[in-house]
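Participant: Each structure below is given as structure tokens.
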Structure I
Amino acid sequence: MTGSLQIKNNKYYIVLNTYEKGKRKIKWINTDLPAKGNKTKAQKLLREAHSSQITVRAE
């Protein structure tokens, strides 16, 4: 699983890429953070979302 931050409509979104049955699935998660001045907060949310998805997947 990989993840990245994207700016769309002046807000940060978390984009998670997962693979199921050999096909890529993309999940967009809205952070509700404005793009200006919130990059560090958005990166923290990305790390939390990525680790929570890995934990759920491992169970």
Structure II
Amino acid sequence: MNNRLAMGLENENVAVVDLTPTAIAHHRNNLDDLYFANDEHWTALGHKLAAKQLAIFIETQ
């Protein structure tokens, strides 16, 4: 995630969930793609991992 964007949102009290660490960890440990090869959209697995992280974030708020 762009740090400048995240800081700006947080300064406005907008919650920010950075999914980058989750994507990097997945990529290091798996061969399954989180993004489609021809564009930057998430695959079903990418959506699943994002949803899991967002659920964790929501539950802790």
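Participant: Work out the source of 2.2 here, i.e. which of I, II gives that when distance in nm of label points 7 Å out along Cα→Cβ at positions 35 and 51 is computed.
Facilitator: Numbers: I: 2.9; II: 2.2.
It traces back to II.
Participant: Which one of I, II has P(r) over Cα pairs in 5 Å bins from 0, in percent, as calculated from the coordinates, equal to 4, 19, 28, 22, 14, 8, 4, 1?
Facilitator: Numbers: I: 4, 19, 28, 22, 14, 8, 4, 1; II: 4, 16, 21, 23, 19, 12, 4, 1.
Here the read-out was taken from I.
Participant: When relative contact order in percent (Cα under 8 Å, 6 or more apart) is computed for each of I, II, which one produces 31?
Facilitator: Traced to structure I.
Participant: Here helix-only ellipticity at 222 nm (-39500 (n - 2.57) for each DSSP H run of 4 or more, over all residues; to 500) has been calculated and equals -17500, so which of I, II was it run on?
Facilitator: Derived from the structure labelled II.
Participant: Of structures I, II, which gives 1.5 when distance in nm of label points 7 Å out along Cα→Cβ at positions 19 and 43 is computed from the coordinates? It would help to have the intermediate numbers written out before the result.
Facilitator: On the way: I: 2.7; II: 1.5.
Computed on structure II.
Each value in this text was obtained by applying a stated rule to the coordinates, not by laboratory testing. Since the structure is predicted, the reported quantities are computational estimates derived from the model, not experimental observations. Cβ atoms are built from the backbone, for glycine too; each structure is taken alone.
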